[in-house]
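Nothing in this text is a laboratory measurement; each read-out follows from the coordinates by a stated rule. Predicted model, so just to flag it, every value in this text is computed and none were measured. Cβ atoms are built from the backbone, for glycine too; each structure is taken alone.
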Structure 1
Amino acid sequence: MQTGIDLSIDGRVARLTLNNPQRHNLLGEESIRQFLGHLEVLENRSDICAVILSGAGEETFCSGMSLDQIRSGVIDTDLFESFTERFARLPIPKIAAMNGNAYGGGVELALCCEFRLGVKDMKIMVPAAKFGLCYPISGIRRFVSRVGPAAARRILVSAETIDAADLLRMGYLQRICEVGELAGQADELARDISRLAPMAVIAMLKMIERVALGTLDERQAQQWVGQCNSSEDLQEGLEAALAKREPEFQGR
């Protein structure tokens, strides 16, 4: 059975699959390097409007980094930090279809996505404090900006095991699905997003992220707003609405 990180592209939607279910979709050096290679492909594809990230199997979304490789020094937190930062910065809406439990770095990997769908019986847990590991700064910043300091304390400081219902309440998940419906709902969300005006979607994603982090440059934000408001896509959207037809956005 082939294992690793799989990339497939169907129209305007790309799918990244953590494909190592026998080891709970563990992330080792080789799989991280492979993931980074797929990111390079996506970074150079202007036609991709949504990315779905999921794990193979029905038990685990991602069990995080290989503890054996951390202990041996093959990988370190710097590698994982640069990897998650690059994935989070990918300027395409990303959907985590969490098909099962997530542990350690797998919890943050999903948090790099703007949308997170989970299944009813899933749980998450970040055991860094149990190992004596202080979670990387960029990761702590991401937890706080995405779910708030109270939830970040529960996840990181007290190393709680948190179930799907609680994850939905704290805003880690936006939706809980039946196991058999997860893939379809993630695909439907991705298709819906891919039909929207990409310039407007990306501009708003950037601004939301920067507002959450307190780093919004209003002059830059106004430039993004101006680009959208003077775009061909806006004219197409207005014309389509008046003609009662579906718009055909080109991202310009």
Structure 2
Amino acid sequence: MSRLLTDLPGPSLATTLTAESIVVLPVGSIEHHGPHLPLSTDLIMADELSRRIVDASSLDVWLLPPLAFTKSDEHDWAPGTVWIGWETLMRTVIEIGESIAKTPARTLVFYNGHGGNIALLQVALREIRRATGLRTFLMNASISASSTENGFGIHGGHGETSLVMALRPELVSLEAAERWVPDHLAEFEQVKFNGGSVAFGWVSNDFGPSGVVGDPTTANAADGEALLAASVAQGVAALEEISRFRHTQGGEL
């Protein structure tokens, strides 16, 4: 049976979906990923991983078509990046939430493949819940840095490149890859991309003309397959917890 919500006839939602149903919205982006990866890298990850997770889950979970154009303006200097502003994206996801609230389903999950969307989607979770009463969650595709990336494998590096090699190998040009890692930033203890006490504003070409932050030269399909399997297993486990989560003990859906 198809798990794509849009494959259902509209009237059947009343009997197919219940208060236990979970609706998953993949959120990607169309943005520059250097000379070795396609513009659709984050969209591929969000779409392919969420579909595999939903298919592998035994829960009452349904998948929406992905959002392709999102907040990726940190790459607006690079031709091919297609982005929308934060106000437009916020309004879009809130209105999608309002639409889902008109179905029997009471849970909406964003499955996000683009780091630039995280902060906005976290705000949207609260806005949608406040406006509609839906239970709202954010799952992010997890890409860890390799040993050659000094903790900076965040964009177009080993993990993303390996994963696309596993999912869409014909779109990867590994011969064009180079190591693009801002090693000079590793000495900072407080000012960091993630985990430090001080965050900073940036655009992707702050760290070099390629706009890539990571080391794709070590990427390989075997690591991509392992990352794919781990991502699906983690996603299935996350959905299971989401299905059991209540804000208060004994709380209603």
Structure 3
Amino acid sequence: MPVALALDAPTAFVAHTLLEMAGIFTGMRLYAVNMRGHAVGSMGSGAGFAVALGCIAGAIVGSKLAVWLDRPDVALASVGSLRLWLMGQSIVGALVGGLCGVEMAKRYAGVRTSTGDAFVVPLGVGIAIGRIGCFVAGLHDDTYGNATALPWGIDFGDGVARHPTQLYDIAFVGALTWALVRLRARLARVPGLAFKLFLAGYLAWRFAIDFVKPVHYAYPGGLSGLQLIAGGALVAYLPFVARALRRL
């Protein structure tokens, strides 16, 4: 018999929101600590502030655009209403948008030093905490998996044992972050490489794991909008990863 986890909608919303905010807050605090003594400076002033602001703005925009691309049917039906802005968030969109925002802010502020490595642990911890909220929300969040006969399937309240893909995400991000921390001394020879490996690894993971999630709006090939973003971003980003690896 699968483990059952079912919360009513209001409780799930509150729990999800609190854990999501906790993940963001914890990640930002860890990033602030990592930026102390960095050549760019702290988050509170100068170029460091510009980078942090670019990251936040880019992540917000990217997250919303990704959600709309993933569910264009709902987005189009919600134009002109508050529902359009309450459709949720996307980690994939936030990562890609945040990267774009940081690079734009660095160019504006004249920063040439890599700041990516300072994001690795904050992102790993923040994503893990946020995914706990997704897991608790269950069917009220679109991150659950397809039906499964595996013994660790979770019944989120509809009587169907499903892949706990939120927990898979936590396990993957935890393992990836741990590996990059263990290799920190070697990877530090090429500034920014640790972040590049983190982002490329997570994009590849999300493209793969989303095959065991329901696709509410299918694009050609049966892919979801988030898979299109993850796959497209990965293909575009791999040359930068390869270039950094060659420098190592």
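Side notes on the structure shown:
- Ranking 1, 2, 3 by FRET efficiency 1/(1 + (r/R0)^6) of positions 129 and 161 (r between Cβ atoms, R0 = 25 Å, to 0.05), the structure that comes out highest: 1
- At a computed -10500 (helix-only ellipticity at 222 nm (-39500 (n - 2.57) for each DSSP H run of 4 or more, over all residues; to 500)), which of 1, 2, 3: 2
- Ranking 1, 2, 3 by volume of the Cα convex hull per residue in Å³, for residues 137-216 alone, the structure that comes out highest: 2
- Structure (1, 2, 3) behind the derived value 15.6 of mean count of other Cβ atoms within 10 Å over residues 97-104: 2
- Of the structures 1, 2, 3, the one that 3.8 was derived from, the read-out being distance in nm of label points 7 Å out along Cα→Cβ at positions 65 and 145: 2
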